[in-house]
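Quick note: the coordinates plus some simple rules give every number you see, no bench work behind them. Keep in mind it's a predicted model, so treat the numbers as computed, not measured. Cβ atoms are built from the backbone, for glycine too; each structure is taken alone.
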Structure 1
Amino acid sequence: MDQLAKELNSALENSSAGPLLSALGRRLFFPRGIIAQSTEAKKTAKINATLGMAFHGGKPLYLSALKGQFPGLAPEEAVVYAPTAGVEIFRKAWKEGLLRKNPSLKEDDFTLPVVVPGITAGLSFIADLFLDEGQVMLAGEPSWDNYSLIFAERRGAALRGIPLFKGKGLDLAAFEKALKEEAASGAVRIILNFPHNPSGYTPVVSEIDALIALIKEIAVSGAYVLVICDDAYFGLFYEDYIAKETLFSRFAKLHDRVLAVKIDGPTKEDYVWGLRTAFISFGTGGLSLQAREALEKKLMGAIRSSVSCANTPAQYLTLKTWDDPSTAADKEVFFTLLLRRYQAVKRFIEENQPPATLEALPFNSGYFMSFRCKSGNGEALRQALLKKGIGTIALGSEYLRVTFAAVEEEDIPGVYRTIYETAGELG
């Protein structure tokens, strides 16, 4: 094992993160190589012959064709490599935004977010750091199908599903059973995704209080807990009764044996899906300043050894959207559009009796809603709908996900009527 990795492990040994590290996580470090030496040179060198980029007259070489495509970006914003952890002003701006959107969060409750190329990459890096072959990752069931690919197939872990719903809300008894069974091993790893994909559900405050109390109880009993908050659809809340702040606000400093991780980004929040930028933030409970720095270097090692860094122009383009006065107005229009589609779906489901084989899962937020296919014919229903010109997603044999965010409001009654009729025909 590299000496730098050993030093980082020593800094993390008595923290909430140290006991949760995977074997790979223990080996990872950020090298004092090209990137670190180039950063040092930028501060003092008159002639910088470090990074693998070409310059002329103090500016990076820049194709004329690209200048025309990025007229609002300087060469340094368009073609220069970003730092491994991301452009610092981008990172700081996102942290400031999190504090505005989550008033109960305080600046010292979490680390400066690190930029990653999309939420999927962020989840993969966290899995690299904290998940070994054979270990268990808990997730609500149904869950986004990529969780299986990331945690089970890439890392060889066991993805254990917790039944998400009982009646019209969370199945808190199922969460308690799964968490306490896993706590017997000495460590719990769980991912919470709200607004939820695929169901489109966000818990009410009382449900969140119960989850917080349960995880604190487990930590107090002596188990270490990794809580990953996948906040991909944060902010898309359509009902007043649901919690409007991220669960990370409550987990960030919950207990010295709880390591909270927030993975989020502008992808869905700012309607910039293809720009592929996201952030990883760590809660500071149980993390000294030295441990925070060590954990960031471990994460930077995971980034450097895989994608090297996130896309530079995407970071600056997103920054410029935040500074543009039209953005707030656009987002309000877009949110209203999605809200009306949600309301149209909700109205149809309230006013129309579904076939006996179909049950709508609770939903109140996000892009989606899902049906439970009681006959286990989710894929057959998807195929039948496809023949009628309607595309949906089958998640195994039991669930059918419908992205109402992608359906025009006036088309929603017809789409859902066809889903009901087709499910009835299949029986």
Structure 2
Amino acid sequence: MSREEPKTDYSEELLHKIQQYNSELEQRIQEHVDELREEVLIRKRSEQALRESQRRFQTLVEKIPEVIFQLDTAQRIRYLNGAWTSTTGIRSDEVIGEFLPDLFDGESRDQFRAALNDLTDGKRDSVGLECRFMRENGTEIWFDVYADVERGVDQKVTGVFGMAYNITRRKLAEDDMRRALTKEKELSRLRSQFVSMTSHEFRTPLASILTSSELLEHYSQRWSHEKNLLHLKRIQSSVKHIVRLMDDVLILGKSDVDRLNPEPVPVRLKELIRTLIDEYVESHEATQNVVFDDEMDCNETVLDDKLFRQIFGNIFSNALKYSLPDSTITVSLAGNCEMLRLSVNDDGIGIPTEDMNQLFEPFYRARNAGNVSGTGLGMSIVKRSVEAMGGTVHVSSEVGRGTRVHVILDLSDNNVKFKNA
């Protein structure tokens, strides 16, 4: 008899395998989920780190004192950091999309635009130049601008990136140095001219003093009183001439160092002018007919008498020196205690038109002055003294037909200054 085989339950085996596969699948899925969770966590951490890095970079860029800018290929602003606002007073977000060169002034605008064109056209990779920006209040800011090309992966130009350094202080320092150098050169020129002038102008009165004093030393006992007195007056006149020269030089020096400060005092101006007319007519041994036209309705005014002596003395002295003997010189005084108008008119040789622009420069003399003695300081002293007293001076002249010098002095503040002195 054959032995009968037991029947196999394939359904249970299949169910077991399915359960096994299902367990393995769940395990794999769980592993993938865990991997995904880890990947997501890593990505989130990376994104957070990136955002933190960007935040720190943005904060750093915004805190940098130099202006940082980014432009598109049309030179429009994509980005400007906070330094632009703090430097110019214009908010950065207000100019996004604007043409950056248009924010600068005049010649700087055109130069900046041309430089950026070279960058965006691919002619250059970087540029550097100085640009001027004008604030609304009229003050200027100077920037030292550096810009570089931005390129894509295909090396095509995609924009411009750059920085602008505020160099206003440096520019002001350079301007101060240039002005100081110019002033030093001018002072050197004036010193040279002063030496030349003094060697000539001081020689004549000193020679006169020496001659008259020697003559008095040897012959005063033999001469009459009148002749001795003549030589004494020559000595006195020469000394006064030297004193006036020194006063001119001192006033010019004070003006150059901004120390020409008026000291107003009460002055009987009409009497002072009459006294000065007599002094200068006598010292010049003048023969002109001097007319004093007095229309001033104030007997006593407040002004700096020393500066006024310089003003009137130099103007009137020129009228005597450059007008013909026996001609007429008219001195006109008008105004009141608040406003003074002084004019001196002569019929002399006049001033050439081409010399009028340099009339108030120190040591400058008109080309038709000829051999008439003079330092070239007179009108410069007049202008500086008048301006120090808050006034104006105007000169009109025609060659061969005389000269008119007109001075206006505003005396309205002098009473206050005198009371507070």
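Hey, FRET efficiency 1/(1 + (r/R0)^6) of positions 214 and 294 (r between Cβ atoms, R0 = 35 Å, to 0.05) derived from one of 1, 2 reads 0.75; which structure?
Of the structures listed, the value fits 1.
1, 2: which one has helix-only ellipticity at 222 nm (-39500 (n - 2.57) for each DSSP H run of 4 or more, over all residues; to 500), as calculated, at -17000?
It was calculated from structure 2.
If distance in nm of label points 7 Å out along Cα→Cβ at positions 110 and 206 is calculated from each of 1, 2, which structure is the one that comes out at 5.6?
Label of the source structure: 2.
Out of 1, 2, which has the highest value for distance in nm of label points 7 Å out along Cα→Cβ at positions 158 and 174?
2
If mean count of other Cβ atoms within 10 Å over residues 326-333 is calculated from each of 1, 2, which structure is the one that comes out at 16.6?
For mean count of other Cβ atoms within 10 Å over residues 326-333, the value 16.6 is produced by structure 2.
Suppose Cα Rg over 2.2 N^0.38 Å works out to 2.05; of 1, 2, which structure was it derived from?
So the calculation was done on 2.
Identify the structure, out of 1, 2, from whose coordinates relative contact order in percent (Cα under 8 Å, 6 or more apart) was calculated to give 19.
This value belongs to structure 1.
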